[in-house]
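Okay, got some structures for you below.
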Structure 1
Amino acid sequence: MRVEEAPAFWWRKPGMAALALMPLSALWGFVSGWRMELAPSASVSVPVLCVGNFVTGGAGKTPTAIAICQAALKAGLKPGFLSRGHGGSLSGPLQVDPASHRATEVGDEPLLLAKVAPTVISADRPAGAARLIAMGCDFIILDDGFQNPKLAKDFNLVVVDARRGIGNGLTLPSGPLRAPLSVQMARADAVVIVGDGPAGDQAVRETARRGKPVYIARTVPVRKTVWKGRRCLAFAGIGDPVKFFLSLEEAGADLVSRQSFVDHHVFGDEEIRDLLAEAAEKKLELVTTSKDMARLRHAGHLAEELAERAQVFDIRLEFDDPRTATLLIDATREKAEARSLKRQAA
């Protein structure tokens, strides 16, 4: 079963479909822009670095957040992740336990983050931040939440996928932008372009025009050589399955079959049977993403069977300049210190 998550016209020059939705986009843009301009309702005593994106869907936030967290750990900090827990039924504040929690409870991304550092999900982000601080964390990495005004952020790093960029540059539902680009750019402290492709150029130009730094990064397979020549059935329910398929091919895999699903997709029994049957009939190796694997674990007998038979194409994010993560952490800490001094002087 192949499912498209986002309308194809979002990623093309605006046409009739996008223009027909412009009245709704104008309303969405006004509300979302006004919301972003609200003063934060709460701040916390430790630095907060937000990893977000301009558009709905995937851009590479999770591997970026993990790369920054690993640098923070090397620097002797005690970082913690704060997430909304998208796709999960629990609202928190709750510390994620990857050994016992299910993706349907806490979301798939928090399960991945929790393997790296303490992770809390919370619909109330200030309450979630307070929970992390109580756990001993001295540096908070907010996974998404760039457009949410509730918690004060010391540094906003916006991730842009170089292949998809900001699409047609329009706000929902005419395009993929979560809020007007001008409003979002005004609140971004830096942009990181992930991967290769011309679609990120507009974001680069807009960022440079405002005198803010642009960083370059790419996702690379953790184990590249093991995929060469292997005949695979690749399946993924992430923001951009095509990017996953291309990465597998670049690693040398022979993708005989590709099955894509919507982001955060919960696999049904019939879908799982179809995947297992096709792999058996064509003698293909099943391969998926770490996010999809997180959703399959503890999700029932058939899901566990698929998880056991499938392999994960693990990736990590590498900045072109190895110093980037450290620079981002230092900038966040400096802004947090300035915020603290300003509060003390008030």
Structure 2
Amino acid sequence: MNVDFEKKLTIPMEVKKMFPLDEEMRLTIENRRKQIKKIISGQDDRLLLIIGPCSADNEDSVLDYISRLREIQEKVKEKIMIVPRVFTNKPRTTGDGYKGLLHQPDPEEKPDLFKGIIATREMHMKVVKENGFVSADEMLYPENYRYLDDLLGYTTVGARSVENQQHRLTASGVEIPVGMKNPTGGDLSVMMNAIHAAQHKHSFLYRGWAVHSYGNPYAHAVLRGFTNNRGRSVPNYHYEDVKNVIELYASSGLENPAIVIDTNHANSGKDPFEQPRIVDEVLNFRKSHDDIKKLVKGFLIESYIEDGAQKIGEGIYGKSITDACLGWPKTEKLIMEVAEY
């Protein structure tokens, strides 16, 4: 192979021994996982808000942001369950640019994957221990999921990964809800096939082992918009788009039909300030249609302390270095408005 083998990384079991969970953390994770599953399966009619920075690039500011979510969670707990979005690896369309905390614990230094694994686990642990939340991350690298499988409450398979066999099969062995995004080209059959694959049993190769999965009944759809053949963003969160997915579910025989709306990416044209309007539109037609209310379980929202985005090295505390985000004052207002529906 045309690569340099730098060093063999510590296996997940050893990392977990280095950074173990205590009993209180285990109970918090178990309890909040159960709540998320009940929302996805329809046993709990609260809305999920999976909300946080585009990429979790700085531990101090991310945990500061999540402490703010903790304060507002208590106010809205009857209507909303908040799951902090702590995405520690960042897919890149061309392969260029910052690839997330896993690659670069310090965005201004060279990649260090061992330090990245440690930083990622420590951050997710602090979300649980210091704030009583269980977080969401993206399953960008299926083999790395084992470093976090005892910590996370929710995970997504992204638009560029959803057709990949290893992502689908790994999702079938995951014990938490997995949101399968529609692909960047918008073909919903790809997303539905991914959900089908994830909900069924499989035998496959994983981290050098022959493994057998049991199927994940909580795999579900995430609508994030798409890019047409002219390179333009096309949203798919509107009433007719959601009705279309409901019809696809009805003919699929899949368990726990559920839809989560991603309010950024192609749905907003990467304009984070469109997110409140998108949430408002969806909640309005959700309120008026029982079938939509039954299936639309919540939203993925990109939010941070400061509005917008910055370049690496600018040093503005709590401002995204990848996609632009909604700042905290607008986020707080949005969450309270959602709780009033």
The value 21 for relative contact order in percent (Cα under 8 Å, 6 or more apart) was derived from one model only; which of 1, 2 is it? 1
For which of the structures 1, 2 does the calculation of Cα Rg over 2.2 N^0.38 Å return 0.99? 1
Of structures 1, 2, which gives 2.6 when distance in nm of label points 7 Å out along Cα→Cβ at positions 132 and 236 is computed from the coordinates? 1
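FRET efficiency 1/(1 + (r/R0)^6) of positions 20 and 172 (r between Cβ atoms, R0 = 30 Å, to 0.05) was computed and gave 0.65; which structure, 1, 2, did it come from?
Of the structures listed, the value fits 2.
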Computing distance in nm of label points 7 Å out along Cα→Cβ at positions 212 and 244 for each of 1, 2, the value 4.0 comes from structure 2
Looking just at distance in nm of label points 7 Å out along Cα→Cβ at positions 44 and 68, which of the labels 1, 2 belongs to the structure with the highest value? 2
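Quick note: the coordinates plus some simple rules give every number you see, no bench work behind them. Predicted model only: the values in this text are computed from it and were never measured. Cβ atoms are built from the backbone, for glycine too; each structure is taken alone.
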